[in-house]
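What follows is a set of structures to go through.
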Structure I
Amino acid sequence: MAGVEDHETVSIYPLTEDQLEDMLNKVGECTFNWSTKDGWPVGVIMSFLWKDGRFWVTAGAHRHRIAAIRRDPRVSIVVSGAAQRPGSGAPVGAATAKGRCVIHEDREIKDWFYPEFAAKLNPDNPEAAAAFVATLDSPLRVVIEVIPEKWILFDAAKFGADAAGVLPDDQKGPMLSADAERMPAELARRGIS
């Protein structure tokens, strides 16, 4: 019988840099998270564009999340491979980025962002992409750039292959502190050997 560690150790299954890039370019939605004035974590599902190592999203300037990130630019973004378009071939797993926001209202950013964002969301329909650009181009709209500072990555395929006993050790990542330090401490606290 497998030990608790065998079922709970997941930090050793990170996405590779290539897999992460592939996922972020093929998945269209993320969960965008921020903190409210009274400290509550809140998140919404948003479409995103991944470009130049940054997340780009958009919202109306009157949205609560804009006031919140003006107050505290620290956010997190969660992307799941389950949100990919059918047949896109994105990795199955998840990526969470902790980062800081920059809010853009300038025309130069909007002029490149709107068309690229619309094309990502409408890859096979240029007419729909053009119509979406026209909808986005509102005087209240801002563009949010999220600069990742830390990643939490999980490759579900590696996890499954390891559970089946077919994942080579050289495909595993290093055990991170949650598994290397915190899990043994929690097992000891609970009296589990």
Structure II
Amino acid sequence: MYIVKYEGTFGFIKPWTAVRDEETFSQQFLTPSIIAGIERKLFPELLKKEYGIYKIKRHRLSYSQISSQQEQTQPRGWNEKGRGVKKEYFRPYAILTRGVLLNPVLFLALENKEDAEIAHKQHICLARNEDILYSEGDILEVTETEFDTNEEMFRGYELVFEESKDSFMVGYNRMNNNEAMYGWLKVVGNPVRNNF
């Protein structure tokens, strides 16, 4: 496998239940739809294909901590108040608190070197356009066993996209008829980093 490492100052992964919740915290894992979205950003030719994950074989995510940050929002619609010439329209404000991953590190494992080189030249975002991660260091060639056992280099959370007795539902895939997505969490080493 060929590993591309991405790092950033912060990143937000929207939990699948958090549409307009008052307080939301980032998930600590990437769902199948997030990986498929990252893959289509890196390889736009995949936009023409049916939903699926084609090039990213594995991934691993770690971070230093989760920071609560506030965000001001407004609803899309307008509220109406009063009658006749005293009628007015307004949009109320709301404050959301969201948990942001600080210093996220993401490893993407690709099957061939050409795809890794294409991915290495680009940036990605986990869920929002302003949360950008840039590729860092060289492309690494490792075995799958090393990726799973080197706890110092490749520590982190990885959602394994399969149904098993350990699986749990991680959301609904709106790109695939709102089909439920399942996976089980693989944890390698200590995913919460205290040195960078």
Structure III
Amino acid sequence: MLTTGSLWLPAIIATVICFLGGSVLHMMLPLHRKDFGGLPEEDGVLEALRKSGAGPGNYMFPHAPDGQAFKDPAFTAKWESGPCGTMTLWKPGRFTMGPNLTKQFVFHLLVSFSLAYLAALALTAGMDYMRVFRFVGTAAFLTYVAAIFPAAIWYREPGNVVMGKVLDGAVWGLLTAGSFAGFWPA
């Protein structure tokens, strides 16, 4: 019987390879370069946000504090005339990649060890490469991709952004599958 601990090597390899693969996907390939656009009259919009006192957090505009707002003609008029959307504001200050890269690495680590747990429950030592690859690859793809769609549906992300995230998940799923299958215990 396998244990999660017996799969530490493929889990660590998958973590490192997915982290490096993500770096290639996001920094070297043009896949995500058009995920975000700049605002027209950006300086004026930024000044208006500063004056509004909006701090870090998630915002929806127009904002409906409760379900009753949707019945209010004034709210409906705001919604119909636009702009409408969601916005996340970050804490001001210098942007540094280090904390985000660390969190991304820990994310891959948690996914890899969760998949090791699942694989240890479902598979046995000595299984052939393709059986491990298919099982772990499917589970990894679902893990990396499943939550993208509800967010895309509710927050109306553009199709190219959603597809870019799905491609990221597919690549990470394949890299994870290869890591587990290639280093599966005999």
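Before moving on, here are some points about what is shown:
- For helix-only ellipticity at 222 nm (-39500 (n - 2.57) for each DSSP H run of 4 or more, over all residues; to 500) computed as -9500, the structure of I, II, III it came from: I
- Read-out semi-axes √(5λ) of the Cα gyration tensor in Å, for residues 65-152 alone, computed value 43, 21, 10, structure in I, II, III: III
- When distance in nm of label points 7 Å out along Cα→Cβ at positions 25 and 169 is calculated for each of structures I, II, III, structure I gives the greatest result.
- With relative contact order in percent (Cα under 8 Å, 6 or more apart) derived as 38, matching label from I, II, III: III
- Comparison across structures I, II, III (criterion: Kirkwood radius over Cα pairs in Å, for residues 137-176 alone) gives the highest value for I.
Bear in mind these aren't lab numbers, they're just calculated from the coordinates by the rules spelled out. Since the structure is predicted, the reported quantities are computational estimates derived from the model, not experimental observations. Cβ atoms are built from the backbone, for glycine too; each structure is taken alone.
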